[in-house]
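Peer 1: Listed after this line are the structures, all set down as structure tokens.
What follows draws every value from the coordinates through simple rules; no lab data is involved. Note that the coordinates shown come from a computational prediction; the quantities given were computed from them, not determined experimentally. Cβ atoms are built from the backbone, for glycine too; each structure is taken alone.
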Structure P
Amino acid sequence: MKLLAIETATEACSAALLLDRDIWVRFEVEPRAHGRLILPMMEGLLAEAGLSLGQLDALAFGRGPGAFTGVRIAVGVIQGAAFAADLPVVPVSTLAALAQQGLDEGANQVLAALDARMGEVYWGAFHGDGDGLVVPVTEERVCPPGDVPLPQWQGWMGVGHGWAAHQAVLEARLGPCLSGRPMPDALPSAAEVARLAARDFRQGQVVSAESALPVYLRDQVAHKPGPRPSRAI
């Protein structure tokens with residue numbers, strides 16, 4: 001399987017090329033530089049593997065939630081590439097990609113939180129499937145950290161910079177549901193997007209380029225895709 005994934009919903013910008021069981025990654029933490037970095041990252045990975053865009057099976061992207069500009073960049077770039085090469089697209093939750101890092105560190109249940117500003121967090125609860133990949137337990141939401149839903153079980157690990165911004169409030173809210181230390185410095189990466197997208201692709205969970213849309217969670221944000229890039233890779 002050959003799949004190219006991108007993730008730009010936070011201050012981290014990354015691209016990953018999955019070739020069967022191998023993953024090649026480009027990852028940089030450069031706030032406000034995603035529009036400049038992401039296409040060269042994609043082009044570099046394809047060149048390193050000796051592949052063209054048209055030789056891929058699918059494209060994938062972190063669909064959000066996250067920074068509005070970053071999510072729009074991912075949508076615009078992936079739509080442009082998918083249209084150019086007539087490829088299917090696999091949208092992957094940015095929170096799921098973040099939670100996958102907790103699962104990879106040994107957690108069985110993960111509470112992923114990104115700082116949504118305005119005194120809120122983007123929030124999702126996940127556990128592992130039989131293949132060690134995350135699946136959602138509840139719907140994702142945006143809410144104040146003191147209002148996050150209480151999980152039904154104990155033994156949850158916190159992951160994401162929402163925990164860095166609101167750790168005291170989240171720990172007071174969740175109390176004995178938590179287990180171990182959180183991972184507040186974790187940032188979503190295209191590597192996890194690619195792994196989750198490969199599973200979803202095998203299950204037929206793909207969309208067309210025009211249906212590759214962002215997920216913002218905040219109702220007041222217009223759900224419109226970003227502009228297509230001026231050039232294809």
Structure Q
Amino acid sequence: MTTHADVIAALDTVRDPELDTSIVELEFVSEATVSGAGVARVRLRLPTFFCAPNFAFLMVADAYDAVSAVPGVTQTEIVLEDHFAAPTINEGVAARAGFVRTFDGEAVDELHELRAFFIRKAMLAGQDRVARPLLADGFTPDDLARATLGDVPPTDDRERLRERRRELGIPADDQAALLVDEHGAPITPDGVPLHLRRVRSTRVNIEANTGQCLSLLAARYPDMVKESR
């Protein structure tokens with residue numbers, strides 16, 4: 001029988017596209033239940049009433065797909081709450097209408113490129129997370145230019161970087177170059193210093209936005225966010 005834990009595990013695979021963080025970790029999931037008949041119901045909330053509707057749509061649609069794929073789930077209901085476009089998004093996702101049909105007359109493209117744009121940013125930020133420890137261990141810029149993913153110690157950050165590269169179709173095996181641009185082209189030795197500044201700036205920006213969103217969520221739902229935050 002499908003359990004609450006199964007539904008949460010599925011939702012944990014859904015990320016805020018801009019923050020590259022699970023909606024479960026971000027506490028965007030306010031409620032998740034599953035009945036004995038396999039009917040899964042999930043309620044989502046966001047940090048502000050005016051969070052970008054394209055980001056909101058992606059998270060609701062991804063949550064629908066993830067929960068629907070759980071073995072034993074017979075029906076999925078994902079409800080976004082307290083958002084200015086919630087009725088439109090909830091209806092569109094339930095109808096599997098896609099972003100353009102959901103926002104008929106307002107949207108002109110689906111969100112594939114937007115999703116890819118943020119995965120590329122996450123991939124760049126991931127390079128900073130794995131390259132900085134190597135620099136601290138004595139790697140030079142030339143060393144980094146020659147380094148492969150297999151040269152990086154096995155950590156969660158390395159595996160997360162591999163996953164983002166796979167999502168973009170960029171080589172992610174042990175022999176693949178560690179430092180690449182957003183399209184997968186290896187960084188030359190001369191380009192390493194500038195690339196390191198870029199990936200660090202990207203990581204800092206994502207982490208700053210994450211902190212701001214967490215603060216806004218805690219302020220908006222003070223009685224529902226973990227006290228440890």
Structure R
Amino acid sequence: MSARETILLVDDEREIVKLMEIYFKNEGYRLLQASDGLEALELLQANEVDLIILDVMMPRMDGIEACMRIREARDTPIIMLSAKSQDIDKIAGLSIGADDYVTKPFNPLELMARVKSQLRRYKRFGNRPIETRDEIQIDDLVINFATHTVTVDQQEVKLTPREFAILKLLAVNRGIVLSMDKIYEEVWNEPFMESKNTVMVHIRKIREKIERDPQHPRYIKTVWGIGYKMEPN
């Protein structure tokens with residue numbers, strides 16, 4: 001089976017690039033390679049890319065800055081790679097717009113599984129309209145599933161694919177309290193394993209983008225001890 005999606009792998013460690021090249025080609029993916037953030041941005045100007053794997057520590061432009069630059073114009077799924085394994089480092093990566101975080105050294109099969117999961121999710125939430133209703137409006141918040149756009153007070157806000165998936169899940173189920181494990185399992189498409197911080201970080205980033213006052217949100221409400229919900233109109 002040939003997947004034919006294009007993956008951009010950005011890493012200055014040649015051994016990792018050569019190893020992953022074998023795995024991606026065996027799965028039928030088209031692979032583009034860059035050794036730093038600047039080279040990655042140049043490739044993105046000239047190529048359509050379905051997913052980006054971005055190392056944190058690189059010369060010229062590191063992965064953190066590159067991720068922020070990419071998020072200014074694209075909602076392409078991004079998986080960060082880093083030798084740092086502390087929770088604060090993972091949270092930092094997710095906070096700047098990454099969709100997933102893999103710690104080095106990693107099992108290539110695990111990375112491949114995460115790539116496939118991200119691509120499935122992006123196709124599901126990112127660029128395919130739902131059959132029943134293409135748009136939900138809650139006060140001044142408008143979520144359009146067909147165009148994958150979100151506007152607040154008629155101003156478009158940029159969400160990552162995972163942020164959009166969370167917002168869509170809450171909007172479709174507005175009036176219902178969704179636990180953090182339910183949100184994680186629905187959006188990440190994998191069993192919940194003590195990932196409350198991950199969900200909380202994404203909710204915080206969504207609120208920063210759609211709420212006038214993130215400390216007193218009017219769209220995404222916290223139900224203490226349970227989870228989150230959006231109120232019906």
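Peer 1: Match the computed value 4.0 of distance in nm of label points 7 Å out along Cα→Cβ at positions 28 and 188 to one of the structures P, Q, R, and report its label.
Peer 2: Q
Peer 1: Can you spot which of P, Q, R the value 25 was calculated from, given it is relative contact order in percent (Cα under 8 Å, 6 or more apart)?
Peer 2: Checking each candidate, the match is P.
Peer 1: Between P, Q, R, which one scores greatest on mean count of other Cβ atoms within 10 Å over residues 4-11?
Peer 2: P
Peer 1: Sticking with this one: State the single structure among P, Q, R that was used to calculate Cα Rg over 2.2 N^0.38 Å, giving 1.02.
Peer 2: It traces back to R.
Peer 1: Now a separate question. Match the computed value -15500 of helix-only ellipticity at 222 nm (-39500 (n - 2.57) for each DSSP H run of 4 or more, over all residues; to 500) to one of the structures P, Q, R, and report its label.
Peer 2: Of the structures listed, the value fits Q.
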